[in-house]
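Engineer: The next part holds the structures, each set out as structure tokens.
Since every read-out is calculated from the coordinates, none of them should be taken as a lab result. None of the values given here were measured: they were computed from a predicted structure.
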Structure I
Amino acid sequence: MKIFPLVVAGLVSGCAPAGDSNAEAVQAPVTSAAATTPPSASGPKLAFPVACEIGKTCEVQNFVDRDPGPGAKDYQCGTQTYQDHGGIDIRLHDMAAQAAGVNVLAAAPGRVVRLRDGVADISVKSNGAASVAGQECGNGVVVDHGDGWETQYCHLAQGSVVVKQGDPVAAGQPLARIGLSGNTEYPHLHLTVRKAGVMVDPFAPNLPAGACSTGGGAGGGMWTPEAAKAMAYKPSAVLNSGFAAAPVTMEAIEAGAIPLPTATSGMLLAYVRAINLQGSDVQELTIKAPDGTILATGDQAPLDRAKAQYMFFTGKRLTGDRWRPGEYLGTYTVRRGGKPVITRQFSMRL
């Protein structure tokens with residue numbers, strides 16, 4: 001397939017890596033949507049652009065930054081974004097899911113006008129941001145929807161683009177697969193929407209520049225009802241949870257497929273990776289033994305600031321010959337202002 005340069009009117013897409021609990025953003029030079037004027041005409045209705053299910057196989061990690069200053073705020077005046085982030089990030093749970101293959105879908109009917117394929121799937125943590133300078137989007141596709149509207153799909157898997165320049169596409173048609181190309185540390189789709197070259201927040205296209213709304217902005221925005229329901233704003237979310245036989249790392253969780261404990265494992269641990277936690281959030285993780293007693297409890301001090309992602313585990317060492325047979329139950333709770341905003345239960349049988 002011929003490789004066309006993916007150069008888009010002053011926009012170089014960059015996404016926030018989340019390689020540690022602080023998840024500081026590696027930022028590329030972008031034009032913030034907060035500094036633009038909302039379009040006067042409504043654009044195409046956008047379908048959900050990934051063949052995954054929010055809450056089960058993927059999550060929304062970042063929204064458009066609507067803050068015109070040095071800070072960052074999403075369309076709900078929250079912190080699920082970072083400075084100058086110019087799109088929507090839909091994240092897979094781990095690299096094992098990416099390796100299995102997850103399709104990126106055209107959000108609306110249109111025609112392919114630009115694309116790039118051939119950028120390696122390598123975390124920017126490995127080679128640094130300079131290695132993708134000018135190619136922050138990685139492998140990507142731009143679809144023209146007419147009347148000045150277009151969508152751009154970034155961080156696609158190398159060799160996975162299945163369309164070519166000039167191809168007509170229907171809403172929901174596969175364009176490529178989610179990858180790890182360009183300025184990213186984790187597998188996700190970065191979707192940007194533009195009108196006449198100006199970035200638009202599809203969740204709140206008609207809010208004044210720089211504005212946000214705790215009432216939800218413009219309802220479903222540009223999304224179809226199904227897509228708007230799937231991506232309904234969450235205060236936070238659990239990306240991964242499970243049991244392990246030894247202490248886990250963020251890298252091991254990202255790789256996926258952590259081995260489960262056995263009846264004779266020296267340790268029995270429960271772990272969780274959550275995203276978009278807020279400052280002052282309090283976390284607790286407990287394990288119940290098959291007889292209903294508490295095997296282990298871990299809690300964290302209130303978070304000092306918002307965390308794009310946070311990994312937490314607790315557990316106990318084996319004191320006898322083997323673990324009691326039966327079902328072990330993990331429960332993870334996040335309290336915000338004294339009220340639970342996340343409760344996740346997961347189990348394992350020995």
Structure II
Amino acid sequence: MTAFRHFGIIQIMSEQIHTIKFVSQRTGLTQHTIRAWERRYAALTPDRTETNRRLYSSEDLEKLTLLSTAIKAGHTISRIAHLSIPALRGLVAESVAPLHSTRQEPPALPQTAEALLEEARNAIENLDARAIEELLVRATALLGAHAANDRLILPLLRQIGDDWKNGEMRPAHEHLATAAIRSYLGSQLSAAIVPEGAPRVVISTPAGNVHELGALIAAVNAAAEGWNPVYLGPNLPADEIAGVAQRCQARAIALSIVFVADDGYLSNELQMLRKYVGAYIPILVGGPKTAVLDSAIRASSSLYLPDMAALRNYLSALRGTLV
């Protein structure tokens with residue numbers, strides 16, 4: 001196989017066919033990243049064997065190498081995935097030429113949520129929990145706490161869920177990633193400065209909902225809006241949530257709901273919660289909206305908030321009405 005170097009990029013000149021494992025080793029990209037670039041951005045379309053194994057040409061290998069180098073130089077995959085190999089060669093030449101100057105500058109940090117999201121995916125693929133937490137800290141410094149939550153953590157959680165559901169992520173990767181994110185969010189909540197006399201909001205997930213990260217993010221956002229979040233963790237029945245709300249004289253209850261079975265159980269839990277706490281305390285519900293959830297919200301006179309920005313806005317407005 002013949003090759004030559006151009007601005008540090010190995011350009012393969014043969015017509016050999018390669019497996020995804022080989023391509024991953026040669027480019028330094030994880031197999032998960034390669035598959036994601038194919039599926040999300042149509043960066044390339046490898047051939048398939050009769051057993052559906054991917055086969056990559058020399059051109060595919062070169063394009064992936066060029067894409068990887070361009071991204072390291074600060075470009076984002078969504079903007080360059082469609083470029084041809086000649087266009088990528090030119091882009092890489094312009095991008096990496098300054099790296100060969102006598103004065104070596106430190107590499108720039110990724111400045112966009114999209115670049116940070118791609119970096120997070122790679123850290124998960126490499127099972128590097130420390131890198132995930134360090135990335136989240138850096139994202140908060142670069143983007144601000146609210147933008148880091150809205151534009152990085154929540155999209156990352158959705159992607160983890162989708163990849164796990166589609167069989168593209170092993171359970172071990174999903175567990176490690178969620179544990180790292182939970183650790184980061186827990187430290188954010190512990191470090192929050194709550195004003196003296198701040199109104200309390202009880203935050204949990206209803207019985208049957210074990211995914212707690214949405215509720216934990218809600219607690220971090222509530223603290224940022226001057227509330228004192230009483231975070232209870234996941235999977236609590238209505239009477240327990242109501243008991244805490246009454247004991248601490250909470251002025252609102254916020255619930256994160258990810259899983260909704262079409263069996264009436266959730267609707268019953270929300271209606272019981274409403275009965276326990278009375279008509280006047282707001283019950284705020286967030287999570288993926290479904291017809292079943294919508295019906296349960298109406299039956300319990302709860303309020304659906306579609307995202308964290310809506311939660312922040314509501315809590316900010318409500319706090320202003322409290323004496």
Structure III
Amino acid sequence: MAHSLTHPYAARVTGTGSAFPEKRLTNHDFPASLQTSDEWIRERTGILERRIANPKNNSEFNSSLGLIASRRALEMAGKTPSDVDAILYCTCTPDTLLPSTSCWLQMKLGATRAWALDLHAACSGFVYGLTLADQIVKTGFAKTVLVIGSEVLSSLINWEDRTTCILLGDGGGAVVVEQVPSNSTRKILSSHLHCDGNLWELFHIPAGGSNVPVTSEVLENKLNKTQMKGKELFKVAVKTLCDFATKALEHNQLKCEDLDWFIPHQANLRIIEAVAKRLNVPMKKVITNIDRFANTSSATVPTALDEAVRDGRVQPGHTVLIDVFGAGLTYGSLLLKW
């Protein structure tokens with residue numbers, strides 16, 4: 001579904017921030033029993049290392065990573081916690097099931113005016129959240145929205161499963177979305193969302209929800225950890241990323257050469273390269289951080305964007321295309337003028 005109705009206002013991303021745990025887990029750190037190697041992982045994924053949160057360190061809780069990222073984003077935007085009207089926290093690894101992680105963040109940040117909501121769309125979560133922020137700002141329901149994509153995926157990893165444990169990492173990113181005049185040139189241009197629940201089995205966690213609660217048998221068989229069908233997911237990911245990138249470009253009457261930057265979900269470098277090739281986008285225009293942080297689910301896009309803004313690659317007026325897919329399966333693309 002695309003959203004491009006006429007509204008009295010527009011929404012603009014004015015600040016970015018990111019945060020990662022201290023511990024680096026390199027490819028060399030995996031045990032020999034996993035039957036993998038640095039070369040094997042590099043060739044198949046493009047990943048060199050990932051960050052892993054310490055569950056005993058409360059400064060590396062999901063909401064703590066989101067807090068650091070949010071403070072940095074607010075500082076860039078010239079805003080304070082009291083300016084925030086709404087918090088949209090995109091995650092599939094919440095601090096607690098109750099209360100929501102967005103409420104933990106609201107408390108830690110001191111954003112006393114804000115209402116808070118968790119949004120779960122796995123790796124597509126940040127684009128779903130940014131789309132929601134765009135809509136509520138456009139309609140005038142809120143003027144300043146904080147959107148966070150933050151994950152502690154290490155809590156869901158089966159460290160004996162080579163197909164998944166080498167791919168995932170922990171981290172958090174955040175952006176500030178502000179209301180601007182509808183005729184502003186620097187704004188979110190459009191977003192395009194979809195899902196296909198028929199493909200749920202490609203990446204899922206069998207147990208841990210209300211259908212299959214955690215029991216000793218579940219824990220023993222690691223049914224509360226991620227499971228993936230990698231080959232099938234690879235094909236679907238390439239197709240959907242290409243399709244939704246094209247949707248965004250066509251909707252705005254743009255061509256690939258009009259893009260300044262392309263930020264795809266950081267699941268696998270081979271997927272990213274395949275999509276860029278099909279779209280005819282040179283890799284020098286593709287922003288990646290998968291080599292250093294692996295797949296951080298909803299955090300991949302905001303952390304990559306933050307890095308590119310802070311190092312000067314993304315400049316005012318640049319056209320940026322964001323393109324994602326995630327468990328569900330969920331898909332989405334979003335085009336903005338920075």
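Engineer: With log10 I(q)/I(0) by the Debye sum over Cα atoms at q = 0.07, 0.13 Å⁻¹ derived from the coordinates and found to be -0.31, -0.97, which of I, II, III does the value describe?
Structural biologist: The structure behind it is I.
Engineer: A value of -9000 was derived for helix-only ellipticity at 222 nm (-39500 (n - 2.57) for each DSSP H run of 4 or more, over all residues; to 500); which structure in I, II, III was it taken from?
Structural biologist: III
Engineer: A further question follows. I, II, III: which one has relative contact order in percent (Cα under 8 Å, 6 or more apart), as calculated, at 25? If you can, show how the numbers build up before the last one.
Structural biologist: Working: I: 18; II: 11; III: 25.
Derived from the structure labelled III.
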